[in-house]
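A.B. asks: The data blocks that follow each hold one structure.
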Structure I
Amino acid sequence: MLAPIVLFVYNRLDCLQRTINSLKKNRLSRETDLYIFSDGPKNEKDLIIINTVRNYLDTITGFRKIERNYSSVNKGLASSIIEGVTLIIKKYGKVIVVEDDLIVSSNFLDWMNQALVKFQFENNIFSVSGFSPQIKCWDYPYDSFMARKAHCWGWGTWSDRWETVDWNIADWNEFRFNKKNQKEFDQLGSEMSGLLFACMEGRISSWWIRFSYNQFKQNKLTVYPCQSKVINDGFTSEATHCCVYNRYRVDFDMSGKEQFNFSFMLMENKCIARQFYSYYSVKARVLGKLKTYLMKLGIIKQYTN
């Protein structure tokens, strides 16, 4: 059985339409069940936009089955994803998760389903990503690589991994005072410990940083494609983040390739890992903030894929 798509949406109609259209270009879309979770409005203004979004959602076709879940209250993305994924993954044993600001390649569903089958019984693999930053894989014969960092732009996992996630972070008090563990966590990205602190102190609400921490704590891996199957549409002119520089340029897969050669080495490749983690370094973050500032001043423009 193919993994279901679990789609989370809020108030971005233009982005959502591009997401749906890109999913429908996948040859497996008509064989795939689609579950849509539409979060409730934060205010009266959002209610009007959300009703417009839901009117569009009611017209969607092109999938084997479509089930729409419309919340009357605003849960926020973190609670929506945790609740929605938990509900669907119990039924199918695996899921493919997409948000309403992503454009996927025409072979995204091929990639995700093959990876979810290939690594189903490899318990040291925690998740599968459809997104990958631009990586140059010289003399590398495979279509996949491994990284210790999880990603949330078009991803998948299995029920037995999902059920191990401690969303409350029971060892938080131990971690918050352990500089060694924080330093190790920050090897996955200079912002990782800071995001976990912000989440646990109530300054942000994030399912992803808690998921990532659990993967780190269990010393497990994510499977990535050498060519990204996902572009984040949230940096385009219509989107909320239009004045934020997107440092995650990708080599977007437009090949239409349907079969993938997965690496059998269940560990990081040093050459690829060095490139991969450079996107999440302090240097990359500082450069991104500088370019965001220059964009807001109109000195430079955003370049999209």
Structure II
Amino acid sequence: MSVDFIAAYAGSSVAQAALVAGATATATPVWIKQLRHRLFALVPLLSLVGVVVLLRLHPEYADSFATVALVCVPLLALLGAARVGAPALLITLTAIALVLHDTHSLLGQVAALTLIGGSCLLLGTLLVALTPPEWLGAGIIAMAVADLVLVASGLLGPASDVLNAAGVSDHLPQLQRVEIGPLEMGYGDIFLPALVGALLAARARPRTWAAGLTLLFALLAGLVFLAFDRLPATVPVALALLVVEAAGAARLAWRIRRGRRRRAGGRPEREPAADPIATAIEPVPAPASL
């Protein structure tokens, strides 16, 4: 591995961790609550497997994905930034200008990553609002497992190469994937950490700890590049989610056991004190007759 590749991979790992930490929970509109269903948990899995299968069968559709991404990613990023506030909106507008000015420079690549990350944060928040949390957690793990299987089996490579090479024009950015120097990542590699962050925010879980675990696991997973040229980048994110959820479940079980021990070893209940009013009106026995 070259120094440039190591630096690019470290930067991508930091970006994934930042998405986990930066996601926020927002109020859910009523109409979204009415659409809430566990079947939306299949979206992460189907978004990966469906695209791979489609591009394996019809590689010519890759340009269509590039066109949709070119239009939708900036719009979604702007909508998400408007939801956060003026500073985020200014950053997004600046990123759009940089991407359009020079998409091939390092600054343009970072700007494209900013736009893709912003769009993923909005989509992640929406999917969390549409899906029960337990089912969505299972869907996230399923996507990571599928990513691992597709990479290990070699099925992901051809579809990924076709999608990464697609574009609308040489002068327009390719927002269907992330490029940082010699490193390329799929849209799903950015979407999943944003989704995990939104899920943890909605469940009031510690996102800072999850972000640290994501960074640690991602950096360790980078050792895979010593032997292979592809890495399922969603797996470290899913592992971080599993650790956080397992720790939360263990902490809850410990609190329940501690509460039971306190109740079992508590003081015996006192007998209720006599009612002073009832005592005051208690009838006095009549004196014995002579």
Structure III
Amino acid sequence: SLAELRWNMALSRGLRCCQRVFSWIPVLIITAVVLWSYYAYVFELCLFTITNTLEKVAYLLLFHVCFVMFSWTYWKSIFTPPASPCKKFQLSYSDKQRYEMEDRPDAQKQILVEIAKKLPIFTRAQSGAIRFCDRCQVLKPDRCHHCSVCEMCVLKMDHHCPWVNNCVGFSNYKFFLLFLAYSMVYCIFIAATVFQYFLKFWEGVLPNGPAKFHVLFLMFVALMFFVSLMFLFGYHCWLVAKNRSTLEAFSAPFFANGPDKNGFNVGMRRNLEQVFGENRRLWFIPVFTR
């Protein structure tokens, strides 16, 4: 009935709204941990524990450089919209009518083959058919995949990352890699500079107080995050060197002559340039480069 239909639509909208709200929880967790680490390092360690002025100033300056680069790359990873296929990959009105009016699957495939001849498409579905997204009504460019969370086709999709609440792909893969790298730098800098005060609190050289808890916990958290990030960053460095995405590492891209896991590998230097751009001076700065 009409009432049931309206109820189902309202329920669906409500669930989608809840999903959008809950999807920000991992980002809020990371933000809370980082803000606590900022307080613990700047106030409890540098201002309240370290007595040497030169050491205090040096630590604060270097810490804020690490903090700014971490925050900048994290922001760009979260808020850079995923890139979707351009208009030429969408079906024209006449092609869409022709495709939808055709009942035979083989004839539909042939229509897509004819359209794809005019486009720079080389990959195929495992069946050998042209990759077509029914939900977005687009012929998928090479390395493009539909994200069920973002509800869109994403160019050079790597994966959907809950920790940035965004799809990692063509538009923000560089930012994501830099986020991992600067997160490691942030963690190892904290661990290295906190270590001597960690030992002093541990051995009872420094008096008990609020700073003790913060410094001890800061050391453990920094090392824990560094180790986990090290493995993830190492894996993505390997992917960049091979010019593969996470999805392609699990399932090799399929071409007209069959699957080829090295289908996009164009050599180490050009693989790096495809991610970080040709201007090497901008490789470590989170700005979009071609």
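A.B. asks: Where does the value -23500 come from, among I, II, III, when helix-only ellipticity at 222 nm (-39500 (n - 2.57) for each DSSP H run of 4 or more, over all residues; to 500) is the thing being computed?
C.D. replies: Attributed to the structure labelled II.
A.B. asks: From I, II, III, which structure was distance in nm of label points 7 Å out along Cα→Cβ at positions 3 and 43 = 3.7 calculated on?
C.D. replies: The structure behind it is I.
A.B. asks: Here log10 I(q)/I(0) by the Debye sum over Cα atoms at q = 0.18 Å⁻¹, for residues 51-130 alone has been calculated and equals -0.86, so which of I, II, III was it run on?
C.D. replies: Only structure III yields this read-out.
A.B. asks: The value 55, 22, 18 for semi-axes √(5λ) of the Cα gyration tensor in Å was derived from one model only; which of I, II, III is it?
C.D. replies: Structure of origin is II.
A.B. asks: For structures I, II, III, calculate distance in nm of label points 7 Å out along Cα→Cβ at positions 83 and 147 and state which one comes out highest.
C.D. replies: Working: I: 3.1; II: 2.1; III: 1.4.
Answer by largest value of distance in nm of label points 7 Å out along Cα→Cβ at positions 83 and 147: I.
A.B. asks: While we're on this one: Out of I, II, III, which has the highest value for Kirkwood radius over Cα pairs in Å, for residues 171-226 alone? Provide the component values of the computation, followed by the final result.
C.D. replies: Values: I: 11.8; II: 13.2; III: 12.3.
Largest calculated value belongs to II.
Each value in this text was obtained by applying a stated rule to the coordinates, not by laboratory testing. It should be emphasised that the depicted structure is a prediction, and the values quoted were computed from it without experimental measurement. Cβ atoms are built from the backbone, for glycine too; each structure is taken alone.
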